[in-house]
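Laboratory data are not the source of any read-out in this text; all were calculated from the coordinates shown. Worth saying up front: this structure is predicted, and the values here are computed from it rather than measured. Cβ atoms are built from the backbone, for glycine too; each structure is taken alone.
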Structure I
Amino acid sequence: MYRLMLVTDQGDITEAFRSFTEWAHMGFDVPILLSDVEEAKQRLSRQEADAVAYLLPKDAGQDFFSFLSTHPEIVGMEAAGDHARLRRELGITRRILLEREEQDGLDDVLPMLQSDFFQTVLQGGHFAQDELDRRVAMLKLHIRPAWPVCLISLRMPQGERFLDEVWRYGSERLENALRNIFEREEPDMSYVLQVLNPHHMRLLAYPKEKMDPGDVELRVKGHMAQAQEDLKEFFDLDIEIRKCIVYASLYALCAQGGGN
């Protein structure tokens, strides 16, 4: 059930809300009825309602509107004075609240879904252009499919020995450590790493701003040189770059199944 508050000094509005009997059917608890604006603001600040209806004198109404503008999480609705209009307003408000819940739920899992998408690409996933556009938009990815990307294949010769004999924290923590190095953010480039096994990794590099393929290649080479130095310094690990291929676009990479 959603929580609703009415804030008004109008007796007919208060009576319409008080005599309404379909709150549960409309998806709401019996509302909080208030005439004191300051009390309403205090209780809304404590998140005691999901939505609010109000009808107040001009000065008080402007003050209350200013308060609500700083609390966008609270949905406003019309303070209807008859049950037919109230029923309609409650239906609209419930839809808004439901849509927000769905979006919040998507936002909670969005990083995981974004990671799954990039892992699929790095594993050789094939996407047609329209499907790729749809996924990029749905997942709110900050990547332009028409811009060039670079796919780097890496080999870690002593990876298995390092994991078994040197590294004492498990494969998951080693993967996180490698991500911290290879996925280090740069002003104009982003990187996504996939560890295929203790010996092999793949790295996807894509620009944050429009670049020529040659510029992407130069940025990636500089990034990889620094990553190799960091691995040697902090872990005494060597990384071999087996392939470093720049594709004209993400479309081109995915059309070939991730370079496979």
Structure II
Amino acid sequence: MNVQSKAAVLKERLFSGETVLGCFLSLGSPLTSELMGQAGYDWALVDLEHGAGGEAEALPQLQAIAATPAASIVRVESNAQQRAHRVLDMGAHGVMFPRIDTAEDAAAAAAAMRYPPLGVRGVAFSNRVCEYGSNFRPYLEASAGALLTIVQIETRVAVENVGEIAAVPGVDVLFIGPSDLSHSYGILGQFDHPEFVQAIERTAGAARAHGKALGILLPKPGDLDHYRGLGFRFIASGSDAVLLNNAARALVASLREKLG
């Protein structure tokens, strides 16, 4: 399956109402990226904002994910167009943009995902996503409709502007970063606090009003039913770093308990 087909399948599933499950990749490792992609997730996100790797490590991770059923998403550091261009040319099926606070921020992100006249993405024929020059025109024609543009709602300002953000053409997913969002209200980690709940509900309302999908990194796996009930369908749970850390610590604790 070529890049645009794999991306289009994920997007079609999401907008048909299916819940698509994802994970975060924080270690910058193609091996853990491949492992997570083979675990049954629908999408895997290479994290260039907070993860250990940079753009040099993103390419082998995308190559590793390509060998699995999962689609590949990259979270870039900002909505600067060159950040998105780089990872799209490498073969990402979608891009997550952090700290989108205004409609102008969202419009810049959407434009970075698309070739003119719909956006500002630069044309390059000989990169990986175009099979090094063999597949540019089919990719050019399909990419605008196939790629996922995901904007993060993670500040009080973003929530205040979420209606205008959701109205921006080309934005597909409003994605809640619960830790950053709760921290911006001064209630870090208090996900049942009335202000946090209200922010979630306001974001969900904006998404419904403008036909956008809702996404979130689950605070804990047990929250799945709660957020699905609110309309969230682009749902992440687990990262390579956290899962490895938790499993290693649990194993060592278990062994030490047996040692007495």
- [ ] Taking volume of the Cα convex hull per residue in Å³ as the quantity of interest, name the structure among I, II where it is greatest.
- [x] I
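Suppose you compute mean count of other Cβ atoms within 10 Å over residues 58-65 for every structure in I, II: which one lands on 13.0?
Source structure for this number: I.
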Open item on the list: Comparing distance in nm of label points 7 Å out along Cα→Cβ at positions 18 and 194 across I, II, which structure shows the greatest value?
Closed with: I
Open item on the list: Out of I, II, which has the highest value for percent of Cα pairs over 15 Å apart, for residues 98-169 alone?
Closed with: I
